[in-house]
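Any read-out appearing in this document is the output of simple, stated calculations on the displayed coordinates, not a laboratory observation. All values derive from a computational prediction rather than experimental measurement.
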Structure I
Amino acid sequence: MTIAVDAKGGGDAQAVAQQVSDGIASLPDVESASPPVPNAAGDTALLLVTPESSPASAATEDLVGDTR
């Protein structure tokens, strides 16, 4: 899964994105969450989340819901 973190107006965007990554990494069914990669402006970041379960599983569906 690709997660976009919009940190405009939130102070230190990299720190905000890292907090989001750390929080997602602690959710059930998360195999890994990448470090955030900021955009050139530094106000948005992307991170990749790999679930432990298959893409079509109920656990992955729950994970998607948990990250929203």
Structure II
Amino acid sequence: MRAYATRNDAVFWEIVTPLGEWASSFDIEAIADQVIDSFDDGGLPRYRCTVSADDFWAIVSDYETVVA
């Protein structure tokens, strides 16, 4: 699992990037609340995606805001 220095970085790389041009069709913050977690790395906060790819896409499908 990749770790990021900021939650925004984790959200961008783990959620927005995979969704690509369709990212605006989803509630990114709601997805992030489900899949991004923080942890302590020697006194520094780090953030990571904590779900499998299958679980990620299942969660994403729950937060579509624009129905095609």
Work out relative contact order in percent (Cα under 8 Å, 6 or more apart) for each of structures I, II, then name the structure with the largest result.
-> II
Can you tell which of I, II yields 11.9, 37 when Rg and Dmax of the Cα atoms in Å, for residues 14-53 alone is derived from it?
-> II
